[in-house]
Structure P
Amino acid sequence: MTPVVAVLHELKRRERDAEVRFWCDRSFGNAARSLLDKSGLDIRMDTVVSGKFRRYYHLSKIQHFTTRAVFWPNVRDGVLIVCGIMQSVAKLIIWRPDVVFTKGGYVCLPIGLAAHWLRIPLVIHDSDAHPGLTNRILARWATTIATGAPLEHYPYPTSRTVYVGIPIAEEFRPYTPDQVAAARAVLGVDAARPLVVVTGGGLGAVRLNNAVMAIAPELLATMTIVLISGVHQYAELRPRAAHLGDHFVLKAFVDSGMADVMGAADVVVARAGATTILELAALKKPTILVPNAHLTGGHQLKNAAVYESAGAVLSVRDDAIADDPAALASAIRQLVEHPAAARDMAATFATFAKPSAARDMAQLIIDAAT
């Protein structure tokens, strides 16, 4: 959602009179409405029925058919996709937009197919270094394909593909020392101690949370830790966090001001989601990525590999820290205890930032419409 909101702001700046609508899956309706309301954008939101095809990196092809918890939901969601295509065709016939922009989630498949069948120009964006199934299908007919990582990581035709980066909010930019100090004051942490911020996303990351709780007593002797646990595990971790002292801060979720939280840090530990990676690159932060090894297509592993191979981040797999939390502690100490090397790594990371991504993406959409 955050890249979409950034693009919507740019579209409204460039084409004030344009009629823009945002469509999403019903299950994300409330969250999307909340984000749109907070963004200040006066945009109509509609929902579309859709479903996803579950493909897990740690399961074989046979296991996808023999595992009931995977097979039957896939059958059900296949029916939902067909319904979503019919619904999207009807909505597009009634509205008839000049262009459709899809960001790559599974709800984009029925909408993108409907746009293709109705001969409406289609622009897609692929954030992950590993193309998702939806984008691989829609790329066959897309007018323009935009990517979040350099083009060598994608199989798309170069004649229709543009490397724009990932659109992010304007507040993600390098922080000055004064801005870092102000952000730490808001967090209420000791400005003299190294600060490590750990985030697993809005829902959290159990393996990452558990590893941090295991290594915290050792690390807190010399540094402060802010753990954003996600809403699902917060209640479980709160009693344990209370015994770790004032230099450990536990938060369930940060719904606004995430740039300030990560901007205050000396080191950030995060999942390897594509948007998070580019936000941290824009912040120019020494970063440790902890990719989820079980997600569809192993896309977080491939995201992390792109930046690790360039010397821009450190990477530790979440299944590795589940077996040995000390591996995460070692990576954190490596960056905290060698600040000059950490700054050099962050400078390399910052070269991947694309501050004009939202503007460039908006222009591609306008070009396709005209």
Structure Q
Amino acid sequence: MHHHLKSGLAHRWITALAAASVLSVAPAVQAQSDAPIRLRIVGGLAGVNQFTRHEEPFWTQELGKLSGGRVSAEIVPFDRAGIRGQEMLRLMQLGVVPFGTALLSLSAGQDPELSAADLAGLNPDMKSLRRTVAAFRPYLEKTLRDRYGIEVLALYTYPAQVTFCAAPMASLADLAGRRVRTSSPAQSDLVESLGGTPVQTSFAEIMQNMRGGNIECAMTGTMSGNTIGLHEITTHVHSMGINWGLSVFGANAAAFNALPSDVQALLRRELPKLEQQVWAESERETSDGIACNVGAANCVAGRKGRMTEVKVSTADERRRREIFAGTVLPRWVQRCGPQCADVWNQTIGPAVGFAARAR
């Protein structure tokens, strides 16, 4: 994502957002509570099922029906709006983006504690992720409200990132001595602890690096790997979830409070349903990605490969816990600061049974 806005269209969109956000906090909106309301939404990543099957239809079709035609919305994915994900919370705080979606991994550059719920190796499956997010959510909501003036309305997740390898593997221990594509410092810590060499690579560069032999394994989404053809040049896929990809959908508090109270209530009632649909989609797509990569009959959305699925063993699970507690968590606290150890110990720590020590 570039620092500058990508096109005239993006610039017009931002200008319109700014104008809309000024309008949305004007008291005139409340005086005419039955007047038509048009919202401008910045959504999640373009082209993924979360956006095309859930976010977009909710805002552009369902909201109109639910409100009897009174509220309508238009939505653009943040990565097509010329917005850097790293700046989303700030733009929402300023009211330039009244309603926006922030990827927590990108926001963690400024606020490292926001990445706590999705550290590499913390949530090996959807059940673990749900438990972790439930433990972290009250802190997340309060922090975004107090620090940025953002009302959190929904929390979304992308499907699991897993490990694809071009050479046979029977367990995570087999990553020792291999060059592995990672996409975050915590993923790199995990790979290093397993004896592998982490190679931080963008998603767009995975295939050329794999083909050129610069990497032998890659951590990426089960289905996104299938989409780029990774199943054609790798042989084994380990099904433990390494990371997921959490994002928060929220509103600039002033813009939200300027909406008529019944519209606020409608959004607070309906967005948790949208959240549930997105989580169900992510769980479905995680297993569908595996099914397609191995060429199972129940593959729905992807292309069928001939990969071997490496299921999570007892040894893998034990190793994950040891590495998370011994390396990933302490290194995260080191990068993040002593206050992050406190946040961890008050939120996620008790739910997962790992305490963080302030360095």
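Bear in mind that the values in this text are calculations on the coordinates, not laboratory data. It should be emphasised that the depicted structure is a prediction, and the values quoted were computed from it without experimental measurement. Cβ atoms are built from the backbone, for glycine too; each structure is taken alone.
Among the shown structures P, Q, from which was the value 7, 22, 24, 24, 17, 5, 0 of P(r) over Cα pairs in 10 Å bins from 0, in percent, for residues 48-263 alone calculated? Considering all the candidates, the number was obtained from P. Computing FRET efficiency 1/(1 + (r/R0)^6) of positions 160 and 328 (r between Cβ atoms, R0 = 25 Å, to 0.05) gives 0.90 for which of P, Q? Value 0.90 for FRET efficiency 1/(1 + (r/R0)^6) of positions 160 and 328 (r between Cβ atoms, R0 = 25 Å, to 0.05) corresponds to Q out of P, Q. Ranked by distance in nm of label points 7 Å out along Cα→Cβ at positions 216 and 336, structures P, Q are led by Q, which has the greatest value.
Can you say which of P, Q returns 21.1, 63 when Rg and Dmax of the Cα atoms in Å is computed? Answer by label: P. Once mean count of other Cβ atoms within 10 Å over residues 40-47 is calculated for every structure in P, Q, which label goes with the largest value? For this comparison of mean count of other Cβ atoms within 10 Å over residues 40-47, the top structure is Q.
Here helix-only ellipticity at 222 nm (-39500 (n - 2.57) for each DSSP H run of 4 or more, over all residues; to 500) was calculated and came to -12500; which of the structures P, Q was it taken from? Derived from Q, not from the others.
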